[in-house]
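Got some structures for you, see below.
Please treat every number below as a calculation from the coordinates, not as lab data. This structure is a prediction, so every number in the text was calculated from the model and none was measured.
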Structure I
Amino acid sequence: MYMHNPVQFATGLSAKLATRSRHVCTFLGAGVGRACGLPDVAQLQVQVLSGLGDDDREAFARQLNGRDLEQALSRLRRIAALITGQEMVDGLTATKAQTLDATVCRLIVEALDMQKANLEPVQYFAAWAAHSNYHLPLELFTVNYDLLLETALDGWRVPYFDGFVGTLRARFHTELVEATLGSAGEWVPAFFVRLWKLHGSVNWAWHDDNQIVRLGQPVPEGRAAAIYPSDTKYEESRRVPFVVLQDRLRRALHQPETMLIIAGYSFGDAHLNEMLFDAATRRERSEFVAFCYSDIPDVLARRAIATPNFQVVSGREAIIGGVRAEWDTPPNPPPNLWDEGQFALRDFRNLAAYLARSASREPEGERFLRKLIEDVVAKRDVEKGEKDNA
């Protein structure tokens, strides 16, 4: 029976990431926050409901019926925008919907407090970003609201750009986000890591009810955080950061010879899934590698089997080159690669440590060139010594 070799896969991935001419991106989901001790989406929803008073809990549970957390917040915002006075929808007036929105956002901010997080995994990840040194900017896409990446990048003094300019009340600059990669018109230097938060952040706030600003700290109590308004169509200006950042993702995925690493994402968003699958189909020379902590989702398995440049790895099996097979147990695996009979890189904690180590390794081509130069210099020194002794 054919089996995949985990050491060979990891070595090949490291070699690909060492190619400086590649356009490298990452796509990070809630599993990253969970690896750092913060709640994932399901846990966050439970914490929010448990933190609400009885009346608010009942009202928000109605919004969650058949919807996820983001969709429920979006519905609250639509109710607040579309009705007036004492009109009611789902037992909520516009004022009550606004108050409930702010309360839910406060609970989300509290649940994602950095004081509760173990920063070690994202610190490894930031160390990799700090030493990546690619010709094109490293782009980090995330659907998480927390401040893990910002905290880790700041800790490693990694310069990064997130679409906002300013400190205390930073404004979003569409023209800087839309600048073409590697072009003369790109105003943000290439050594700046790009951090794109597709679904908003705990430190994004509504300003004057129609613009989003990034604050210097999490949104204070009593104000609603700007978390992705998935169905907010009543005022397009309120969607500007989100539609611009999603377009940036689409264009980044279609950049030639892109290497995309996906971690902590459950493939539960059909719209984002289609963007990923479409890019893999259209860009055959690009490579997509998804790390699944648990079982491979069916929607992902079907597409990966039919799309050879979309590789999927989990603890016990992988889909590589369109072939689905189990891992062959390695005899002497390197650190963080194999744990308790499973491929350990499925866990973001091990993946981040692996990336940090791979960034410090010298690429094979550069190692060969350095050895060649050292041999030439040594030979010259020997010949010079022989000549001096003659």
Structure II
Amino acid sequence: MKIEPKIRQNICLTAHPEGCREQVREQIAYVQNQPALEGPKRVLVVGASNGYGLAARIVSAFSCGAATAGVFLEKPGTATRTATVGWYNNIALEREAQNAGLVAFSVNGDSFSPEVKNETIQRIGDELGPVDCVIYSIAAPRRIDPETGQIYSSVVKPIGQRFSGKNVDIKTGALTDVVAEPATEDEIAETIKVMGGEDWMDWIAALHEQNMLDRGATTVALSYVGSDITAPLYRDGTIGRAKQDLEATASKIQHRFADQDVQAVISVNKALVTRASAVIPTVTVYISLLYTVMKRKGLHEGCIQQMYRLFRDYLYTADPKPLDADGRIRLDDWEMREDVQREVVERWEQMKDAPSQQVTEIAEFRSEFLRHHGFEMPGIDYDQDVEEL
């Protein structure tokens, strides 16, 4: 079966197993070419199959030599349909870990559910021992309450007023106007329920209760702030409220588990191409412009570079870089530089007034978006049939 990218409404419906394997190998090669880090030895990554979560697991394993456990929700392939990209990423990571003599296991299931938490922690006890690092990297559309069965759904909406912005078609670069109505109070509450800090706390509590959280463990939740361009829909909207709740949970975890000397911190990361960012109006356009500016200035980083810098400069160093006024790690520091943001805003204003209604900078976004799904990877013959899905 020949596999080609199929993109609908900025969602890629296919993934290439050989290409996914190659992009995982590429990330591993990056960290192996950097100085090895003295970091954690037993790591749990919740949301481990893509983007930042995958990169954090790679840094833990292939730079720090850690045994790793990953939790995610992905789908295997069928006779007529490819698996999801995270499924292939995980197969590639576990094979590479095994070849390197590293312990790595994964649990595929709903990370919100008590059953998946218990299964994961049981396997941690059997195969790893108490974890000394927990990375929380979840972006989910919904959550099911295990006690009531109620389904909570997250939405990307503004709060208090209608939002008018721009969206771009990844395939064509065509620019369109988008309008989003303000969220209701129920929608705000449900988004916080899904994307806030409650589940992060639940994971740490479950590990602690089953004696699988090492004394002095570090736990990091990944967040995003963003620019003034994206603020009305993102940071000042429903997702922003959820991120505020997530960030507030860090101090709650430290207080609740002070007897274990648990260190909980938020890492505010750079805007990058991910499956989640590709479907958020305005954010796709913003990232396209941001990439152009940051690459020209030599400041661009991908997920793997960001996660390596997180471990090297903040988490596992005798001289960590300072946190911001709210006690957060700011890996978005280069993105938020005044000169970078000024040029992005200038390009944004020019684009809005352009008669062509095309985003010429979309090529960079499209290329990385496809690479995330295993396409456009050097050395892969995409004309060859793929036998195993």
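Assign the value 14.6, calculated as Kirkwood radius over Cα pairs in Å, for residues 11-130 alone, to the correct structure from I, II.
Clearly, the read-out refers to II.
Given structures I, II, which gives the highest value for percent of Cα pairs over 29 Å apart?
Of structures I, II, the maximum of percent of Cα pairs over 29 Å apart occurs in I.
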